[in-house]
Every structure is written in C-alpha cells, then in structure tokens.
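What follows draws every value from the coordinates through simple rules; no lab data is involved. Just so we're clear, the structure is a prediction, and the values are computed from it rather than from any experiment. Cβ atoms are built from the backbone, for glycine too; each structure is taken alone.
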Structure I
C-alpha cells in the first residue's frame with residue numbers, strides 16, 4: 001500500500017507530472033526560500049527531493065513580504081522538450097485585493113538551470129499551463145474581482161501563451177465561474193476521452209475544501225459541471241484522518257491507471273488544529289463510461305492508504321537523521337526566510353564543519369532574518385543542535401526555535417544577563433506577538449550547549465544540556481497547536497518548522513556557531 005500523506009508536513013498545492021518513467025511533484029513554499037519544492041519518484045510510493053528551482057533573487061524576491069504570502073500554488077508541466085514551472089508571488093493576503101504577480105521559468109532538466117522568470121499576468125493567483133495536442137499553450141488563472149458586492153473569486157481566466165514572444169497573447173476571457181461551493185481556484189486543464197477537462201479547487205483551503213471537475217468540447221468552453229461534484233472532499237466526514245482534501249492535479253501513472261495528487265491535513269487535539277500544515281496525498285482514480293473522473297474505490301472521500309500502482313518498486317536511500325554542515329551549500333531540506341543563504345549573514349566556510357549565523361533582526365521582523373530551518377513532518381519527533389555562542393549584551397540571542405511565523409513561535413535561546421554577569425538560557429513564547437517567559441532564565445556553564453525541542457502530539461517541550469551532560473527539561477506541556485493554521489483568526493497557510501536562529505540588535509553581528517541539526521522520530 002501507499003501510505004498517505006506521501007509528503008508529510010507543509011507540502012500544499014501539489015502539481016504532478018510524468019516524464020518518461022519519472023514522476024515529479026511541485027509544492028508551494030510561501031515565504032520560505034528557496035521557492036517551490038520539487039520531489040521525484042519512480043513508483044509513486046517513494047519520493048526524494050529533486051530540486052528547489054526558485055533559488056536566486058532574480059527568480060524570487062520575497063523581501064518584506066507578509067507571512068503566508070510569497071509562492072502560492074506552482075504548476076509543473078513538461079511539453080516534451082522542457083519543464084515549465086508557473087508560480088504566483090503574492091505580496092499580501094488582504095481580504096479584498098491580492099497583489100499577485102504570476103511568472104514562468106523553464107529548464108531542460110529538473111535540476112536546472114532554470115531560466116530567468118517571464119512575467120505572465122497580475123489578474124489573480126494559481127496559474128497553470130496546459131500544452132495542448134495542437135501545439136498551443138494556454139494559461140488558466142484565478143481572476144480576482146475586487147468590486148464591492150462581487151465575488152472576489154471572479155472566475156477562471158484563460159489566455160494563450162506564445163513561447164516565441166515569451167508572453168501571453170490575445171484577450172483573456174473567463175471560462176468558468178464556479179459552483180455553489182465557492183472559492184473557485186487552483187485550475188488545471190487536461191485533454192482526455194475526447195474532452196477538455198477543467199480540474200478545480202473549491203470550498204476554500206480549510207475544512208470545506210473540495211475538488212470539482214468540469215468539461216468542454218474546446219479549451220475555451222463552455223464547461224459543464226460534473227453532476228456528482230465534488231469528486232473529492234472531506235467536508236462531510238470529520239471522522240476521516242485526511243481532512244481539507246482538495247487542490248488536486250492528475251496524471252496517468254501507467255497504462256489505464258490514473259493518479260490524483262491532492263492537498264490534505266491531519267488535525268490533532270480537541271480543537272482540530274493541523275500542526276503539520278497542509279500536506280500531499282495520492283488517490284487512485286478512474287474514468288467512468290460516460291467520461292467523468294471518480295475515485296477508484298467509489299465515493300468522494302480520500303483514503304489514508306491506497307493500493308500501489310503497476311510500477312517497479314524503487315526506494316531511495318533514507319536521509320540521515322543528522323544534517324551536518326561540512327558541505328559547501330546547505331542541504332536541500334533546509335530553508336531560510338524570504339532571502340537566499342548569503343555570506344553577509346551566514347557561512348559554512350569560516351568555521352569548517354559548523355554553520356555560522358551572524359545575528360540580525362528579531363523573529364518578529366519580515367526583514368533580515370538569520371534563520372535556517374526544516375519542516376516538522378511527524379507528530380512524534382524532536383530536533384537537536386549543539387550551539388557555541390558567547391553574547392555580551394542582552395540584545396543578542398541565538399538558539400533553537402519552534403516556528404510557525406513571525407506571530408507564533410517558541411524559542412529557547414542563549415543571551416547575556418548583565419545582572420548576573422553571565423550567559424543565560426531563556427524560553428520565549430510568542431502568541432500573536434504577545435511574548436511570555438514561563439520559566440526563569442537558567443544560568444549556563446561555560447562551553448557549547450545542546451538544545452532540544454520535542455513534539456509529542458499536541459505538546460512541545462524544550463531541554464538543554466552541557467556538551468557532555470545530561471538533559472534538563474525547561475518546561476513541560478507547551479501548546480504545540482499554536483504552531484498551526486487554525487490557531488490564528490487570520491488566514492495562515494504554512495506549517496511548523498524547527499529552526500536555528502541568531503539575533504543581534506546591537507548591529508555587531510555577533511556570530512553563533514551550530515554544529516548540526518538533528519531531526520528524529522520516535
């Protein structure tokens with residue numbers, strides 16, 4: 001069986017394509033850099049990270065962007081010669097007008113190099129490219145409507161793309177306005193069974209999420225809605241493990257076998273919060289005799305486990321628990337906030353075998369974060385690091401952070417306390433930017449300090465130890481569901497990270513050296 005989710009932890013808005021015997025799947029990254037995670041599989045069961053294409057400022061400039069903005073819903077396709085990646089860069093998520101620009105970049109190989117970005121449009125988000133059988137290329141995008149009294153999800157807009165001119169041509173037109181589920185977005189076009197199909201996300205990317213299908217004789221429509229819509233949803237089944245099922249894409253896995261990749265979440269606790277964010281799952285699907293897409297097992301509910309496909313088993317090497325810093329670049333699973341890892345704030349060379357972060361702004365700032373992190377992907381897991389840091393001022397901090405965004409985080413960090421003339425360890429809790437310190441600071445011994453964050457379901461605990469000493473727990477039963485989309489009344493779309501961080505408000509750029517970042521499950 002294939003166990004869902006196939007990509008656990010913050011991997012939303014999956015776009016799947018097949019090239020030869022290889023499957024590639026792209027997911028959203030929002031304010032995290034580099035932009036877009038692309039995974040590779042040969043059997044749809046085992047996946048490995050293959051590329052992070054938006055890895056330079058010329059392709060992605062997120063500086064100062066609001067949390068949960070940035071890269072929304074990329075679409076990865078292949079036209080027989082090149083990969084095409086279209087993506088949104090959203091500058092805000094205001095309720096009445098999204099400042100979004102949509103771009104295209106291409107590459108011959110999934111590893112790149114990826115071309116400079118090509119501007120597509122500004123009409124809305126979730127762009128998708130369709131390579132038709134006649135050689136034409138089309139882009140479909142949500143078109144927003146900010147007029148008072150109008151549906152801001154104004155419909156799906158279609159426009160032709162001319163690769164020779166590297167721009168959209170002709171007049172855009174609305175080809176579909178959605179169903180009564182509302183929030184019509186995430187469009188993808190497919191040609192199959194003599195029809196052109198429009199796959200859509202509807203119902204909003206929360207517990208009402210769904211997948212709807214429509215079809216037409218021509219790309220431009222008119223489109224008729226699947227009479228049994230939605231074809232996938234969890235909205236009427238709160239008992240299912242996989243909730244928020246929606247935002248899907250489609251590919252033929254093997255002759256006669258079709259697979260749909262879709263977004264999902266797994267809530268925990270009495271308040272049904274999703275610490276791991278929105279994840280990616282797969283479902284087996286089939287075409288009916290009258291030409292509609294259905295789940296292979298019937299109904300419209302996602303399955304936690306699905307039968308394997310007729311593909312040879314192809315596992316990848318298991319990544320090590322410990323990420324070391326003895327390479328020239330950061331490991332692919334590590335990300336930074338809003339900007340690339342660059343020498344003016346981080347180094348893997350100045351102290352070989354260590355990650356050096358120069359202190360910059362606080363965790364509340366959308367600018368100049370000296371922060372490196374990785375996704376939390378399991379409900380039972382822990383992160384550990386060894387830190388060597390010698391602050392001389394109370395405005396200097398470095399340590400381990402359980403981070404959702406600049407509103408919600410827990411941090412255990414070393415700082416300097418002039419009252420005791422010593423380094424101390426401080427636990428900081430930020431709840432919608434209300435900061436608390438639930439335990440007194442701990443005076444630290446000399447030498448490197450080990451720090452650990454342990455997640456057990458809905459509970460987060462921090463511990464510390466001298467380099468060769470025993471662990472001492474700082475505080476028990478921190479509410480880990482603070483690190484979830486649902487905890488905030490504002491729209492939030494990412495997931496929890498374990499991060500290494502350095503701050504220095506004195507502008508002295510005091511360095512913090514981290515020996516490793518270990519992530520293990522238990």
Structure II
C-alpha cells in the first residue's frame with residue numbers, strides 16, 4: 001500500500017515542501033529503504049521510529065518498507081522527518097486512516113518512548129503554509145514550536161506531545177483542530193531595553209554622541225582607544241538605544257534563529273534586537289555562513305540587530321574582507337555544488353580596536369613602546385575598503401577620576417532611545433514610498449539625490465573636506481547620509497553647515513588617527529576654521 005504524507009525540508013532558512021511516500025511490500029525480506037538524498041540523521045530515523053511505535057502500542061511492519069522523499073534531487077537533513085515517516089508507516093500498514101492525511105503537514109523528532117521533541121525551522125514552515133493561501137494545510141508541530149509558528153498568522157497550528165496524540169488527530173480529522181488565535185502568542189511585546197544601560201558609561205561625551213548618531217540612522221561605527229576606555233561597554237549598549245523591531249523585522253530575525261536551532265523551546269518571536277559578538281578566532285564560515293548543509297553565519301544571526309567585533313585587527317584579514325559585500329547589500333549568497341542559498345544580513349556593524357599593539361598610543365600618561373613599523377603593520381590588518389564602509393570613527397581617551405566619581409547618573413538608554421526613535425519616525429515617513437529603505441544608512445543614490453541635497457555653505461564645506469581628505473566617492477556619499485541623520489536628530493528639514501561639519505569630524509581614519517584636525521570644527525559659536 002502506498003501512502004503520501006506532507007512535510008517540509010529546510011533549505012538554508014527557507015522551508016521547501018516535501019512529500020514523504022511510503023510503500024509496503026509483503027513477502028519480501030523485511031527492511032526499510034530510504035531514498036531522496038537523506039543525510040545521516042534522516043537515515044537513522046528507522047531505529048527511532050521502530051522503537052517509538054512499539055513503545056506507544058503500535059507495530060512496526062515486518063515487511064519491505066520503501067520511503068521516498070520527494071523531490072528526490074533536494075538534499076534532506078535533520079530530524080524533523082521522524083514524525084511524517086512514522087505517520088506514513090502507520091497509514092501504509094492500515095493502523096490509522098489515511099483519508100485526512102492530505103489536510104495536514106507534519107514535522108517533529110521522535111524519542112524512543114514515542115514522545116515528540118521540538119525541531120528547527122517551525123516558523124519558516126508556517127510561513128510556507130501561509131503562502132499557500134486557501135490551499136494551506138493544518139500544521140502539526142511538537143509542543144514548544146507553536147509559539148513561533150503562530151506568528152505567521154492565518155495558519156492552523158496543532159501542538160502534539162506523543163504519537164498517540166497524532167493518531168487521535170488522524171481519526172478525528174481537521175475539525176478537531178481549532179482555528180489559530182492570532183492573539184494567543186504571548187511573545188509579541190518587546191521589553192523597553194535589553195540588559196545594560198547607557199547610564200553605566202561615564203564621560204566619553206563624544207563617543208556617546210557618535211553612538212546616538214549611529215543608532216539614529218543605522219550607521220556603522222568604529223571605536224578606537226586604549227584598553228579600559230569603555231569601547232566594549234558602549235558597543236554593547238547600541239542595541240538598547242535602537243527603536244523596537246517592527247513585527248515584520250521580528251519575524252525575519254526569528255526565522256534565522258529558528259532555522260539554526262538557537263530559539264528556545266516554547267519561545268515566540270524574538271523580543272529584542274539581536275546582539276552578536278563573536279570571538280576573533282572565528283572562521284569565515286562561522287562569520288559569513290556556509291558548511292554542509294549551508295547554515296547562516298553570525299552576520300545573519302545579527303539580522304535586524306547589531307554585530308559587534310571587538311579587537312578588530314585580531315580577526316583574520318580574509319574573514320574581515322568577506323564582510324565588505326554583505327555590509328553593502330544586506331544579504332549573502334552561499335553557493336555549494338551548483339546550489340545557491342541566500343541569507344539575510346541587514347545588521348548594524350560596530351567594532352572596537354586599539355590604536356597600536358600595546359594599546360597606549362594615545363594614552364596621555366604615555367607608556368607606548370610600539371615602533372612605527374609595528375603600529376603600521378597592526379593597523380594594516382584592516383583594509384581601506386572595509387574602513388570606507390564604516391561611517392563613524394571615534395577616538396576615545398581614558399576617563400579621568402573626576403568623571404568616574406561624579407555624583408548622579410549619566411543620561412540613560414531610554415532617554416537616548418526616545419530621541420533615536422523620533423529620528424527613525426522621520427525617516428520612515430520620508431521613505432514611505434521606498435519600502436526597501438528603512439533608515440538613512442540604506443539610502444541608494446536615487447534617494448540620496450532626493451533627500452541628501454546640500455547647497456551654499458554646507459556644499460562648500462563638503463567640497464573642502466573631499467579635497468583635503470582625498471575622500472572616495474563612497475566616503476562622500478556616506479558623509480551625506482550621516483549629515484541627513486544628524487539633521488534628523490536636530491529635527492531639521494534641511495542639511496545645514498553644522499550637520500555637515502559634525503559628519504566630517506567622524507571620518508577620523510580619513511585624516512589619520514594621530515594627525516591634527518585640519519577641517520572645520522564645531523565651536524560654541526558655530527563653525528570655526
């Protein structure tokens with residue numbers, strides 16, 4: 001008897017429909033043959049299924065069982081095929097009715113006692129079912145996956161814990177499955193801020209300002225300073241001053257975490273923007289993604305959040321160079337054996353580094369013994385094209401005892417976040433006709449020509465900066481985007497001279513980190529030369 005069961009295979013972070021075809025033949029040598037490019041985890045499901053059926057009071061057929069996973073040319077991996085294969089065996093052997101099989105899609109891992117364990121990629125499967133529209137099936141998942149899957153909306157979700165619960169569904173049919181309650185998810189409201197408050201950072205007013213500007217426009221930022229100046233402390237608080245994610249952003253970020261198995265059982269959508277901070281020993285595959293089967297890297301896990309690279313020159317150069325294209329496009333393509341998978345990676349990049357190998361190059365107390373050659377070799381680990389993609393460069397000096405011992409708290413994250421949120425609202429209103437642009441840092445040349453125009457004195461100031469600093473066209477456009485963000489923070493409809501001057505001042509590495517400022521600076525009376 002031939003039976004077909006519907007399920008899904010994960011291809012990167014996308015769920016691909018798969019038909020599990022089970023055929024039983026009497027009179028042949030008892031065996032289970034599995035075809036359709038299954039990996040080791042799928043092939044080992046035979047032993048799990050046999051034990052689970054026996055321990056739940058069902059029999060494993062003493063016949064030749066052929067299982068085909070179609071489409072046969074798509075590699076199948078993971079343990080989510082346990083449940084659909086077990087259902088196919090039960091239906092093909094006549095132990096359960098098969099009249100309702102076409103109304104369901106199944107996924108789950110079986111334990112030896114017949115319990116069903118959570119799987120990866122449940123949200124991607126629910127989204128795939130939603131795209132089927134009126135032809136959508138009811139999705140049956142293990143207990144613990146329903147929270148994330150229900151966020152897809154307009155999909156019937158059933159959570160099961162054992163094979164016996166699955167059999168009851170097959171006898172009762174889809175009518176036993178209540179409609180999804182969109183309000184049933186308890187994970188849709190994000191907390192105010194992640195752990196760690198900006199009030200913990202004392203002094204460093206310029207760095208705090210740079211962090212606020214970066215958050216307000218989605219710009220990349222680099223902190224340079226001696227050890228202990230607060231670089232990591234500031235970087236780790238960037239996510240806390242970013243606006244809350246929209247519902248669509250939370251779905252996008254959760255899909256990636258769910259597909260990689262990083263979403264806790266029972267969790268719903270991610271409540272906070274991700275903050276990923278990999279160690280400098282990470283490989284290119286670990287950072288960008290890849291492997292067999294291809295999996296998202298840290299840059300995709302930081303999608304709609306923050307990627308923080310501490311001790312930037314300590315990362316392997318080829319690993320850092322692989323960041324260049326994803327920083328521009330917001331996506332990364334992994335090609336393996338003629339198959340290409342795209343992962344989203346629209347993240348905000350924040351990095352920290354020392355100015356020299358010992359870290360004391362700019363310390364007013366002295367103590368640096370690094371030779372010019374050693375310093376040049378250390379800084380040379382970061383290429384110019386990568387630095388060109390970082391909008392804000394902040395040089396940080398050690399914090400004095402007086403700043404550390406000041407009474408009262410510094411400005412907290414919620415206060416800064418309110419200003420950042422107002423700036424984002426202005427940008428969302430501005431780009432309402434450009435759905436692919438969410439913030440100033442994502443403006444293309446067309447949007448920049450429309451919303452980043454400067455005239456008069458601001459244009460002359462920008463012309464002088466381009467000439468003196470020998471800025472590349474990319475750096476020029478990034479200064480324009482940065483100026484637009486600074487103007488948004490000031491609630492200004494037009495980009496003024498003071499906005500352009502501040503944006504230029506953040507291009508620290510364009511003029512050399514130890515050279516004097518040779519461009520207009522902001523004084524109490526405005527612009528000064």
query = Which of the displayed structures (I, II) returns the greatest value of distance in nm of label points 7 Å out along Cα→Cβ at positions 46 and 318 on calculation?
reply = II
request  = Could you figure out which one of I, II the value 0 for helix-only ellipticity at 222 nm (-39500 (n - 2.57) for each DSSP H run of 4 or more, over all residues; to 500) was computed from?
outcome  = I
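One of I, II was used to compute distance in nm of label points 7 Å out along Cα→Cβ at positions 38 and 246, and the answer was 4.3. Which one was it? Don't skip to the answer; put the middle values down first.
Working: I: 2.8; II: 4.3.
Of the structures listed, the value fits II.
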remark   = Working back from 24.2 (mean projected area of the Cα convex hull in nm², computed), options I, II, answer is structure I
message = Quick check: 0.75 is what I get for FRET efficiency 1/(1 + (r/R0)^6) of positions 134 and 150 (r between Cβ atoms, R0 = 41 Å, to 0.05), calculated from one of I, II. Which structure matches?
response = I
ask   = One of I, II was used to compute distance in nm of label points 7 Å out along Cα→Cβ at positions 62 and 262, and the answer was 2.8. Which one was it?
value = I
query = Comparing structures I, II by FRET efficiency 1/(1 + (r/R0)^6) of positions 230 and 470 (r between Cβ atoms, R0 = 35 Å, to 0.05), which one has the largest value?
reply = II
ask   = Comparing FRET efficiency 1/(1 + (r/R0)^6) of positions 94 and 206 (r between Cβ atoms, R0 = 30 Å, to 0.05) across structures I, II, which is largest?
value = I
